[in-house]
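These notes open a run of structures that come right after.
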Structure 1
Amino acid sequence: MSDLLQRLRGRGWRMTAQRRVVAEVLAGEHVHLTADEVLAQATARLPEISRATVYNTLGELVLLGEVIEVTTDGRAKRYDPNAHRPHQHLVCSGCGTIRDVHPSGDPLSDLPDSERFGYAVSAAEVTYRGRCPGCATEQGP
C-alpha cells in the first residue's frame, strides 16, 4: 500500500473505489501529474470514473494537506503526494519534468534578518531549474 493510501486510511477518509484509484495513481516518488494525467491513468484503471470526481478528489486531497499543488512557469497545476517530507523541486526548462530534491541547507535560515523586512517568515519555496539529461542531449553542446 502506498504512503498516501496509508495516510488517508489513518485519517479515516472514506475510501470509495474512485478515491482509491486517484490515490493509487498519485503513489510513488517524483510524482507530479496534472489533473488530466491523473484522469487518464484513473480512467485506465476504472473506466467509469468521471472528470468531476477526479478534480473534486484532487481538491479534497489538497485541502487535507495530503497532496501539494505545484505550479511552474505558468504550466498546468501538478499534484505532488510528497506532502509530509520537506523538499524543493528541480524543474527541466525543456520538457517540464519535475523532481523532488532535498537540499542540505535550510532556506528559512538562509534569508538574512536584513532581508526579512519585519516579516515572521514561516515557509520558503525554492525551485531549481535546469535541463534534464534527455533535453540537454537533444540540444547538443
Structure 2
Amino acid sequence: MPADPRKPAAPLSDADAQDLEAFVRKFDKELAAGITALTLLGVLGEGAPLYGYQIAKRLERDAGGVPAGKQGALYPVLRGLEAATLLRSEVQPSLSGPPRRYYRITPLGREALAQCTTRWRATRRIVDTILGGEHA
C-alpha cells in the first residue's frame, strides 16, 4: 500500500521544521482572516445592528458555545470591512456604560456576503473532495 502523501516520510530537519511551522502559521492566519470576515458579514447580514460584544456572543452561540477566537481580534476585521464600505458604524450612548459602536451591513456588504458565501461553499466542496472529507 502506498504511503499517505499527507504524512512526512522521514523526520524533518530543523530547517524544514521551521519552514513548515512558518507555512502553517501563515496558512492559519490567512484562513482565519477570511473566515472571520465572512462570519462577521453573515452575523450582521441577519439584520439588526450589533456592537462588538454582541457580535462575539452571537458567533460563540452559533459555534455551540465555543469561543470564536479573541473578541479583540474582531475589531480590526470590523474596521477593515467598514473601510471597504461593506459595513458602516455609528456610536450610540449606552445606559449601562460607555458609548457603543454599532455595526450594520451595507448593500455592498450584502452583495459581498452572497458572493463570498458562494465561493466558500464551492471551495469547501473541492477541498473536502480532495482531502476525503464528509462531502466527498
*Out of 1, 2, choose the structure whose coordinates give helix-only ellipticity at 222 nm (-39500 (n - 2.57) for each DSSP H run of 4 or more, over all residues; to 500) equal to -11000 when calculated.*
1
*When distance in nm of label points 7 Å out along Cα→Cβ at positions 55 and 87 is calculated, the result is 2.7; to which of the structures 1, 2 does this value belong?*
1
*Computed 11.8 for mean projected area of the Cα convex hull in nm² - originating structure among 1, 2*: 2
*Name the one structure among 1, 2 that FRET efficiency 1/(1 + (r/R0)^6) of positions 15 and 39 (r between Cβ atoms, R0 = 35 Å, to 0.05) of 1.00 was derived from.*
1
*FRET efficiency 1/(1 + (r/R0)^6) of positions 95 and 127 (r between Cβ atoms, R0 = 30 Å, to 0.05) from the coordinates reads 1.00; which among 1, 2*: 1
_Entry that produces 13.3, 46 once Rg and Dmax of the Cα atoms in Å, for residues 23-102 alone is calculated, selected from 1, 2_ = 2
*State the single structure among 1, 2 that was used to calculate semi-axes √(5λ) of the Cα gyration tensor in Å, for residues 31-78 alone, giving 14, 13, 11.*
2
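Any read-out appearing in this document is the output of simple, stated calculations on the displayed coordinates, not a laboratory observation. Everything numeric here is computed off the predicted structure, so don't read it as measured data. Cβ atoms are built from the backbone, for glycine too; each structure is taken alone.
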